[in-house]
Structure I
Amino acid sequence: MTEPNWHVVGAIDDVSREDVIGVTVGESQLAIVRTSDDRFFAVDGLCTHGRASLAEGFVDGTEIECPKHNGRFDVTTGEAVASPARVALRTHPCRVNDGCIQVQL
């Protein structure tokens, strides 16, 4: 059972290491990233530059690269770290509980 405002968005096995999946919670599109060291992060699912789906992007360490124009974001902070991306992504609290990935909105 989840606490208020925490939403189950999948199982840990749904996301490979150094990969990303897209999920929708209510009206929010999110990208759930699993790093190579097994940490999970949730960020807004659309690039702030080209509005492309980050679920189609490439994960390298703690960065996700937009598939449209190759802008990059740090998923730990949301910071835009490579052009043409300049505006940070919103990040959302993310945790693993009993094998399930949960996001707080």
Structure II
Amino acid sequence: MSKGNNSASVLAGLLAGAAAGVILGMLYAPEEGKETRKKIREKAGDLKDQAMDQYNCVADKVKDQYDSVMETANNVVSNVKEGFEKYKDQAMDKAGDVAKDVQTELDGLK
């Protein structure tokens, strides 16, 4: 969980740094304001698209991992239930045998 948070923080930092670098570069470039604003708008759109792509990639990985964990958890629960039923029946059979043995012994004492 911590590794995913760390990766997301690094990704956010890289994107923010890239955006700041692009904007500063354009602001200091010797172009007309209208042209500079157009370039900033285009670069912002590109960065937004890149961020969305990365977000979707991370979201897909998280969903896949969640599905895998849930499948494993369901398998564990199923195995525990099967084991419980198996040993419950064995314990009931042994308890019945012990009860019969006790009854036989008590009958012998009469």
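Where a number appears in this text, it was derived from the coordinates with a stated rule and is not lab data. Just so it is clear, the structure is predicted and the values come from calculations on it, not from any experiment. Cβ atoms are built from the backbone, for glycine too; each structure is taken alone.
Remarks
- Source structure of the calculated read-out (FRET efficiency 1/(1 + (r/R0)^6) of positions 8 and 64 (r between Cβ atoms, R0 = 25 Å, to 0.05), 0.95) within I, II: II.
- Sorting I, II by distance in nm of label points 7 Å out along Cα→Cβ at positions 16 and 80 from high to low puts II first, with the largest value.
- If Rg and Dmax of the Cα atoms in Å is computed and equals 12.7, 41, the structure in I, II: I
- Which of I, II yields 0 [helix-only ellipticity at 222 nm (-39500 (n - 2.57) for each DSSP H run of 4 or more, over all residues; to 500), calculated]: I
- FRET efficiency 1/(1 + (r/R0)^6) of positions 32 and 72 (r between Cβ atoms, R0 = 30 Å, to 0.05) - highest-scoring structure of I, II: I
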